[in-house]
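Got some structures for you, see below.
Quick note: the coordinates plus some simple rules give every number you see, no bench work behind them. Please read these numbers as outputs of a predicted model, since none were measured by experiment. Cβ atoms are built from the backbone, for glycine too; each structure is taken alone.
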Structure I
Amino acid sequence: MDDLTNGALKQKEELYIDLILEAYKAKRMEGHTNIHGYKTGKLVHVGPLDVPVTQSRLLDIFKECREKLYTQVDVLGFEFEMGLTPQFIQELKEKGVSITLKYIPKDVFDKRAIEKGQAKFFGVAYLNTKETVKGRTISIELTDFVTHYTQDDIEELQQSMRAGSKVVIEDGQIIKVDKDKNGIITRTMLTKNWYDWIDYWAVDFDYLSKQEIIKVKNEAEETEEKWTGNYIFENEWQSFRTKKTPTLEFTSIAHEYKVAGKYKVVDILGIDTSKIVEVEVN
């Protein structure tokens, strides 16, 4: 019975991987543990459906790529472990494997969206901060935001557009594309500052203080509480734009800890972009 169950699960997993590769316009690749496909010179790994892509998973991908002398791989996922940093990705790149993280869009389950090419896979964005610790107080300054978001294929747009202007987003930059009646194309970069992208950010000064608890049934069909292994983000400070107040604060309040020690602090932009820092107060 277990063999049948495992076989059915394996089949579902393979169908899921095929679906994602099709949406990403990648070809299937067999004979690998962590590599599922390839696309225009890059290998592709499809992350799991129900859990985030973790740092340990990236290390497994890295090891296999090093063994087989692969140098570039796109890692697709619905979620990525909080705390994956540009520094970690850069370290892997310096060791010989360039890994690009991309979000799987919900549109992958819409066959019509796939057929029309509307399922866009966006790169993971990163934020940078500066922590100022004075005794038992800490304040967080938001110092940078890096995104590789692409809205449209700019090359395809240039070929298909008529004379006129279009504003597009490519690799995290806002670009105005002009095409005259003779087909001459000019591009103008409209992006001025990284903070123009941000409408909201928030801080949890003690991220490990609240575990995520769910209710499950045990073998005796009794309901019991179980820790998922994750923590709940608690919004302890925030800054956001409004029509009346369009400017943001880029430095948080000074938060005071009652007890000296090490704390995990999380900064978050919306849902997808976050950063964990560990601070020690005396």
Structure II
Amino acid sequence: MVESILTNEKYKGDALLQKKFTVDFLTKKQKVNEGEVPQYYVTGSHPAIIEPEIFDLVQYELKRRKADGRFTSCAHSFSGKVFCGECGGVYGSKVWHSNTSYRSVVWQCNEKHRGQHCTTPHFTEREMQVAFLTAFNQTLADREEIIAAYQDVMKSLTDTTDLDAERGQLQNELEVTEELIRKAIDDNAHTALDQQAYQQRYNDLCQRYEKAQARLGELENLRLERTAKRVKIKMFMEQLNARDMLVETFDEELWYSTVDYVTVYEDKRMVFTFRDGRQVELESEKWEAA
């Protein structure tokens, strides 16, 4: 139900017509359209409930997560964000000595409970918090240099002139090809044609249409990738700009808005990958000393 809401184009103000069609007008029986009849996508058919850009970013994130195959959870700040550098497994929380006075909660690779003998260490919640603060403060020390470097990057991500030009050409190609397909079908219906030649022409036009449509889909993905990267960098930069001094206490909002994921290796070595793509590697002695 949640997924159907997140993927419903009506929330962005558009409408996909003929998602279903009537099979029998006497019984009013309907069927999901799987290509039997044409579908029409209407842009701006009604006032949007949410911003179209946000809707598009949600579609990109859904597609990215399905392709990535990584576990995603919001049960805890670290859920789905910490990975084993040896087997690639996700770190999860485990309770040790639950019925004793030594009860403690640690995070370790979930694959260890599935027969994987990886040697990456466990860590406590406090240890991860300290490591994150160390990595972020290390990045904060280079704030001015980072901000200056990303000004040009943000401009290039905002500029979609080349993509828009090609998209316009492809949309025109689709309209022309669609009209040629209709004309070919109409000619075949009203004129005695060589069926083998007609079928060849029809197949060629369909391949031409599908090729243009596939490329148009690639362009949309490129636009969404640029937009998603721009949003991530913007979030990261806002957090850098908002802090003039070193951060001393763990902040969940700061964690979520800056960290993409963390990879843990042997000897508690960690690599923090921030949302802008920047990576900070920490040997255990660096953050344990902090």
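Can you spot which of I, II the value 0.9 was calculated from, given it is distance in nm of label points 7 Å out along Cα→Cβ at positions 194 and 250?
I
Which structure, out of I, II, was relative contact order in percent (Cα under 8 Å, 6 or more apart) derived from, given a value of 13? Mind showing how you got there, number by number?
Numbers: I: 13; II: 18.
Going label by label, the one that fits is I.
Out of I, II, which has the highest value for FRET efficiency 1/(1 + (r/R0)^6) of positions 98 and 202 (r between Cβ atoms, R0 = 25 Å, to 0.05)?
Details: I: 0.20; II: 0.00.
Ranking I, II on FRET efficiency 1/(1 + (r/R0)^6) of positions 98 and 202 (r between Cβ atoms, R0 = 25 Å, to 0.05), first place is I.
With distance in nm of label points 7 Å out along Cα→Cβ at positions 74 and 122 as the yardstick, tell me which of I, II scores highest. Before the final figure, lay out each step's value.
Working: I: 1.6; II: 2.9.
Max of distance in nm of label points 7 Å out along Cα→Cβ at positions 74 and 122: II.
Hey, distance in nm of label points 7 Å out along Cα→Cβ at positions 82 and 274 derived from one of I, II reads 2.1; which structure?
Attributed to the structure labelled II.
1, 5, 9, 12, 13, 14, 14, 12, 9, 6, 3, 1, 1, 0, 0, 0 is what came out when P(r) over Cα pairs in 5 Å bins from 0, in percent was calculated for one structure; which of I, II is it?
Numbers: I: 1, 5, 9, 12, 13, 14, 14, 12, 9, 6, 3, 1, 1, 0, 0, 0; II: 1, 4, 8, 11, 12, 12, 11, 9, 8, 7, 6, 5, 3, 2, 1, 1, 0, 0, 0.
The correct label is I.
Can you spot which of I, II the value -6000 was calculated from, given it is helix-only ellipticity at 222 nm (-39500 (n - 2.57) for each DSSP H run of 4 or more, over all residues; to 500)?
This value belongs to structure I.
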